[in-house]
Structure P
């Protein structure tokens, strides 16, 4: 967990350093904030994406996000169950297309932090764990030339120690700006 926190802080520091430098030098860096359903984060995630090349709509970029889900319930027998997962999509991606429409290809990792609790009248059982999914993505991205609405649709096959899941897609809506 501390390695994931360190990685997140390093990536965020790098992103904000890039942004501060670009504003002071008169150049812009394309940035986007979006919500993705399914896709790299498995469920729903809030994401930040930035291009690494100054003054470009396309090219190499980084993405970081966070998402998750928590569910709980009680059976008729009085057994209480709760489970949760936090996902952190990390991706290196590349956009091909200098206008509003682009083909996006990416590869990354999605760490998963899992927890579960089971409670009966006599027993309490809880556990936590973690896992990592590898993700590749291929898709379409629409983003404005200046600022405004962003839309993404991608095919994002997932692979991990259990196997390969080719039938996985994501859809995203958000805001892109310079």
Structure Q
């Protein structure tokens, strides 16, 4: 891992597959098969230790994404990878067109509404099917999280990565 570079979580190994070291991967990518475009990962095992994993072969079919990693030859070795998180460096992600952002770039940004009220910071983003939703953690810990649909031009007016700010058409009490 290159010191100081931001890592992005792409998936988690959640089960073994077959007898020859295969694993099932839960992908956070969209489309989910996109994770297979990355052949090498900084892998964080459940105990917190990091190892480098390189895909030997992989496939996607139905709801499953499966892979065999170099140096993992049998089911018992693969079982030791269950719960391992698969990361890549932020610099490995493809450049996006202007106006598009990766979720990882939006996390921790300050959210301000039209009235100039600071609503809080983006704590999480989750998909709902219809659209993604920003989960905003207010500065006041006594207040509940604010949920804002991640719909550009309707609710999200501007994302400014330079100032680390998202401008929204949203009221704190909605």
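Read-outs throughout are calculated quantities, based only on the coordinates presented, and are distinct from any laboratory measurement. Everything numeric here is computed off the predicted structure, so don't read it as measured data. Cβ atoms are built from the backbone, for glycine too; each structure is taken alone.
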Practice problem: For structures P, Q, calculate mean count of other Cβ atoms within 10 Å over residues 79-86 and state which one comes out highest. | Solution: Q
Quiz prompt | Which of P, Q yields 18.1 [Kirkwood radius over Cα pairs in Å, calculated] | solution = Q
Self-check item: Among P, Q, structure where helix-only ellipticity at 222 nm (-39500 (n - 2.57) for each DSSP H run of 4 or more, over all residues; to 500) as derived comes to -1000
Solution: Q
Quiz item: With volume of the Cα convex hull per residue in Å³, for residues 39-134 alone computed per structure, which member of P, Q shows the largest figure?
Solution: Q
